[in-house]
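What follows draws every value from the coordinates through simple rules; no lab data is involved. Given the structure is predicted, the values throughout are model-derived calculations rather than measurements. Cβ atoms are built from the backbone, for glycine too; each structure is taken alone.
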Structure P
Amino acid sequence: MTYDISEGVQAREVEIQLIGLKAILTVPKNATAMIIFAHGSGSGRLSPRNNHVAAALREDGFATLLLDLLTPEEEQDRANVFNIELLAKRLSMAASWVREQPAFSEIPIGYFGASTGAGAALVAAARDEPQVAAVVSRGGRPDMAGTWLDKVHAPTLLIVGSLDGPVIDLNKEAYDMLQCPKRLTIINGARHLFEEPGTLEEVIVHASAWFSAHCD
């Protein structure tokens with residue numbers, strides 16, 4: 001399946017070959033980069049918060065791919081939900097699938113990770129399979145990337161809510177380990193899910209600016 005990014009297409013559900021995972025691909029006219037979403041535990045391609053972020057990013061010219069990192073059967077085993085190596089491998093395979101589409105063979109790729117998905121995004125970015133241009137973490141667990149953190153080359157933005165307690169400390173520790181261009185942004189008045197009025201919009205502003213600056 002190929003996509004003409006000069007014309008733009010409507011949202012469509014696709015299946016990532018080899019791993020059989022479902023995803024929602026949406027490409028605005030003249031997309032400048034592809035942002036692949038890595039969801040947290042218990043979430044997937046239909047996540048309302050990530051879909052809200054994705055819709056806003058598309059208005060800024062980014063194509064988006066929201067995918068399930070696990071099959072319904074795999075989700076039954078809670079160990080898989082926190083298997084960062086497995087999730088990172090799936091994310092890399094999705095990025096490779098994007099690269100295999102003729103219209104996207106050279107388009108910059110960015111990762112947007114939430115919760116445990118942020119850890120997976122950083123591991124995948126560290127492996128550069130394929131190379132990614134930037135990573136954004138929303139309320140993420142970058143600490144779960146472990147020893148991969150200092151191997152990340154892609155510019156990385158960590159966004160955390162000011163009311164997210166221990167997660168702030170985990171992000172600060174991960175931030176110190178990162179050796180790439182980086183920034184830690186704390187959204188005032190936000191908890192872990194950024195459900196407070198206006199906080200998710202602030203996430204969008206910072207994420208869009210980060211991807212715009214580094215996905216070229």
Structure Q
Amino acid sequence: MTTVGIIGAGNIGSALARGFAARGYSVVIANSRGPETLADLVDGIDGDVTAGTAEQAAEAGEFVVVTVPLKAYRDIPVAPLAGKIVLDTNNYYWERDGHIAALDDKQTTTSQMLQEHLPQSTVVKAFNHIGAAEILSDGTPAGTPNRRALATASDSSEAVELVTRIYDEFGFDTVNIGPLADSWRVERDRPAYGIRQNREELAANLARAER
């Protein structure tokens with residue numbers, strides 16, 4: 001059984017915990033307030049789900065999802081994630097995170113910031129432009145006409161392959177944007193952000209994004 005660590009137990013983290021557990025994964029989920037605060041969430045999910053600290057989730061996961069507010073990304077433990085693929089769902093909301101000059105000036109991307117924080121890990125963008133409830137409701141079998149598609153980006157083909165497999169398990173097609181430096185194409189306020197689109201529509205929206 002594959003174990004996935006999830007750091008962040010908000011709407012996206014909780015939905016992914018339910019989704020992974022339903023697909024036979026073992027899940028260790030963490031938040032910033034301590035495992036004891038996750039008892040109700042864990043008890044409400046069918047499957048092998050346990051609560052832990054961020055360090056425990058990072059250590060347990062064969063791959064790990066980071067789904068915390070961007071302003072908290074520096075709190076993500078570094079050492080236990082070394083050598084692992086890290087799925088980054090982060091988005092930049094200056095209203096919540098405060099202004100970050102490098103992002104305001106378009107000098108970097110949210111995923112590149114996480115990659116810099118985790119130099120020995122492999123960061124890949126995933127699940128950042130879909131509503132939490134839609135993660136569990138919008139998936140359809142492969143080959144379904146007009147199947148919803150989601151984007152990913154990474155400097156690693158192995159990481160893109162992992163996300164592509166996970167997307168398919170959750171019922172979505174994949175469009176690979178390319179390297180992390182291009183992940184801005186699916187960030188907030190871009191044409192591809194937050195809407196339902198099939199593979200062709202997503203590719204077109206990514207292509208017409210302006211920075």
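Figure out for me which of the structures P, Q the number -11000 belongs to, where helix-only ellipticity at 222 nm (-39500 (n - 2.57) for each DSSP H run of 4 or more, over all residues; to 500) was derived from the coordinates.
Details: P: -11000; Q: -8500.
It was calculated from structure P.
For structures P, Q, which has the highest computed value of distance in nm of label points 7 Å out along Cα→Cβ at positions 39 and 55?
Answer by largest value of distance in nm of label points 7 Å out along Cα→Cβ at positions 39 and 55: Q.
Out of P, Q, which structure matches 1.8 when distance in nm of label points 7 Å out along Cα→Cβ at positions 63 and 199 is calculated?
Numbers: P: 3.3; Q: 1.8.
The read-out was computed on structure Q.
Looking at structures P, Q, which one was distance in nm of label points 7 Å out along Cα→Cβ at positions 15 and 183 calculated from, given that it came out as 4.1?
P
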